[in-house]
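Pasting the structures in now, so scroll down.
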Structure I
Amino acid sequence: MKASISTCLSLLLCLGAGSLYSQSAETPPVGFNTVTCKSGSDTFVSVAFNRSASFVGLVSSVDGAGITVQGTPAWNNDDFVGGSGYFVKFRSGAKAGAFFEIIANGSSTLTLNLAGDTLTGAVEGDQLAIHPYWTLNDLLPVGNTTIHQSTGTQSFARKTQVLFPNLTGTGINLAASGIFYQTANGWHDALNSNQITNPRIEPDQFIIIRHRTQDGETVFTPVGSVDMHDVRTVLATRTNGATDNPVSNIRPIPMKLKDLGLISSGGFTPSLGTQSFNRRDTLMTFNNAATGLNKAAAHIYFYNNPTGEWMDALESNRVADDDLIEPSTGCIIRKYQTGTGASALWKHSLVVQ
């Protein structure tokens, strides 16, 4: 499905995003969102914006996990390795929307971590962009007004914590894979001896901001470049039960369920009926306006194939085609078990009006 961004563009500042190695000048729209983070509560947030592209160009050739780009960008060896890291995002062609971590580069070559995927279908002339990953330090540096800074590493001295969902585990109701808090020295890893760290945030993931009851509410305001191209999210499955996929609304505007492209892309398995035993994939959203920790889903959506409608299982199967998934928030897609355990692909295209 294609969604309109006309209402969003009126809120965006069209600023130039300079690109060190860009083969062609571009000025992608830059925007922001705001999410209130309540006291004594878990708030599901995501960025919904990219950091500025470091390179935009065209594919010359593809070989296994390697790409050669057209022209002579004259990169230094491993310019895109280390630090927060960089990823390649395909903007056109058969792999449009796919993104891959860069694990090495030469003067005009890139070696990618395909993470079980392939570059089959990528050909000469496909457009790609290279972006740095977001990290906690980039998104929420020391001194930001979203996080209540901790006064020490002891548990009683910690204030706001940021939880990372488990992106690689299988099963449902998975525990957080990372818990971080910030002091004047930076971000600390509560699950790894409180070491100073700077965890990376994947383009399509959410994080949870957890405020203590005694600390005041704050506002999360992500700012960045709007991705006007296709986006693609890999959704894991398994053969012996359902599995949870933590994802986000990858657009910076509210999106109707029927416009997310989950069904048209084949990323979401429709249900055979409204009864619980006929349900297949479900989409769970969380209410950031409500307070509480370890929140249960506020809505559990499924797509009822016999009627061709989205429905809310928690509201007597109310038709929910026009329900909005808010920007810069998070949700969970619970994939039904499959015969092979193969991943599904959720692809979404955006059209400007």
Structure II
Amino acid sequence: MKLIQIKYIYSFLLLIIFFSACEKALIEPNKSSSAEKNFEIFWNDINNTYPFFSYDKVDWQSVYNSNRPLVNASTTDDELFEIFKNMLRPLLDGHISLKKPNGVTWANERHYEYSSNFSSSLVRGRYLNNKVNFVTAPDYSDKNKTDTIIRYGFINNNILYFHVGTFLTNLPVRDTLRNIVNRNPQLIGVIMDMRNNGGGVLSSAQKLASYFTGTTQLYGYLKNKTGPLDNNFSDAYGLYTQGDGRGSFGTKPVAILTNRYDFSATEHFVMATKDLPNVTSIGDTTGGAFSPIIQRSLPNGIQYTVVSSITTDKHNNVFEKTGLAPEIYKTLTTTDFLAGKDPLIDAAIKNITK
């Protein structure tokens, strides 16, 4: 049975959305397909696709040797699902997940180990005097959440606070930001709050980054896994911001706030802007999941997601797993919250007004 590659998506926190959106496009389960056959397809596909075995220090052949004897003609799909979970756990990648035909989902999520360092109510009440503007997007894919994509307001009337909640929409985030800036010539800087942005449409992040880079600029490289060996990769191709020639933010100071819940397309935005002299990143390290998700379906109906590429910055540094560290490390503690303070916002204001 040929594996079906459905599509790519640059997001970590949206695996459940991804499964739901693609469910109808997948093949129907083949109840006559044996557990042994599904195991072999699964193991071989991960073997040929996953690019980070050496980073994770995982011997995938040993994983096969340990788990293959557990599978036989009487193995149920539920038992096979549990075997797959145990096989995937050592792979330290948040894009990896499994889903049963009945909808039960497992994801190798790591971000819950960390504090989000973010409180929208604190920002709204303490820093924006409850004067917040909302920008919504009817095409937002996560119907379980509000369709509000952007929240913005002004600090001391001369610093723009601009929170981007997701890139999983066709909302023109760059144009929205540019229009606000153009209407407010008194601005001395902007706080780009990217906290809790799980990613989405890569081109949207690249367009937003271009508002700060000014033009289309190289910021990284991507190479695809092409076979089972550690050195089986395609030639790397460039990743670029997407300038439109309609002007940029200029050289005024920019503070970008990050946390461990920032993934994928959001990390591309941070990577694309991190070397700019007027940009300072503040907060916590990003999640460390840059590469696009590929979804697969096995003959028995079990679906899974995996990555097949390695992303680097323009200096060929790999930040997968580790994430992008901020220039200024700040955290929001319970004590800070109860005192009505957000140290990330405070550091951003200090950096812009110095």
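Every number here is computed from the coordinates shown, using simple stated rules; none is lab data. Just so it is clear, the model here is predicted, and its values are computed rather than measured.
Using the calculated result -7500 for helix-only ellipticity at 222 nm (-39500 (n - 2.57) for each DSSP H run of 4 or more, over all residues; to 500), pick out the matching structure from I, II.
Values: I: -500; II: -7500.
Comparing all candidates, it corresponds to II.
For the read-out Rg and Dmax of the Cα atoms in Å, for residues 135-326 alone, a value of 17.4, 61 was computed from one structure; give its label from I, II.
II
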